[in-house]
Structure I
Amino acid sequence: MSSEIQNIKWSKEYETGVEEIDEQHHILVNTLNEANHILSNDYSLTNLQTITKDLLSYALYHFEEEEELMHEYHYREEFAEDYQEHMKQHRYFSTKVVEIRDSLKAGNLIGKDELISFLLNWLLNHIDKTDKKLGKFLQTKM
């Protein structure tokens, strides 16, 4: 049932220590919570398409902002392996959301719980495992 996916309440445990990144993560979490609410009330192809389009647009903006910070503060040079993994995760997420968007454009529905669960799990895991490393690094440079 749709009610199985609970909204995520923003907390300090999701913070990286970099205000700009944290604000954007908060927006992403709120966007996913709003998507969950909208789809719970009106699960339609139109809503799915709008949500994935908006989410992809904001996620790409956010990734670009993070990547600019990595470049500006030479994250790649100091932590090449972490940098490569970070970039790989951004590309994976973008590719996956584009695949979902294209499938929706073709008229194929995806389960709400499956979609929201994937998006929330990916984001929270990415913050915890990857963005927090970047945050620690940036706190020493900014």
Structure II
Amino acid sequence: MSETAIKAPKVNHWIFVLKDGKFVFDKKTLEAIDKVYAILEAVEPCGEDNRRELWLKAERGTIDDYDDYESLKDEEVVENYEEFEKMWHEEYPDEISWYHLVTIERDDYRAIFLGRELIYQSRILEAHSSYEYNVEELFVWMQDAVKKCIA
């Protein structure tokens, strides 16, 4: 994985935000998604939907990758740094988090599931959103994680 790879808390953030796969992505994000599919060509597909499945990993990272202590303290989520640290270790007890990746590709349809959530599908109505989201960092992480998995 690259030095700038996002960590597990950010991967979880994007899964939570993108679940249901109803977002319209910008050009850079779509190019990153295309690269994920290109890298996955090395994995034998199964079924009529050309499904490919892998387990990807992301590092937990530092406590700074987890959240902002001052913000959580101001919001009264935690009272002190020790409580913040405990919350981080409870949510991310392991150095590595694993994510089940499933991609589907059939005719003019593509879908990506990450951690059991639909995070991308290619045939969505433009009416869902007038704003194009940039989540390139998630799919760049996915490219690196897939490469590492199939190497």
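I, II: which one has helix-only ellipticity at 222 nm (-39500 (n - 2.57) for each DSSP H run of 4 or more, over all residues; to 500), as calculated, at -25000? Attributed to the structure labelled I.
If distance in nm of label points 7 Å out along Cα→Cβ at positions 38 and 70 computes to 2.8, which of I, II did it come from? Working through the options, I get structure I. Supply the structure label, taken from I, II, corresponding to distance in nm of label points 7 Å out along Cα→Cβ at positions 30 and 62 with the calculated value 3.7. The value was obtained from structure II.
I, II: which one has Cα Rg over 2.2 N^0.38 Å, as calculated, at 1.09? Only structure I yields this read-out. Comparison across structures I, II (criterion: distance in nm of label points 7 Å out along Cα→Cβ at positions 46 and 78) gives the highest value for I.
Of the structures I, II, report the one carrying the highest value of mean count of other Cβ atoms within 10 Å over residues 6-13. Largest one: structure II.
Read-outs: derived from the displayed coordinates by stated rules, not from any lab. Note that this is a predicted model, so its numbers are computed, not measured. Cβ atoms are built from the backbone, for glycine too; each structure is taken alone.
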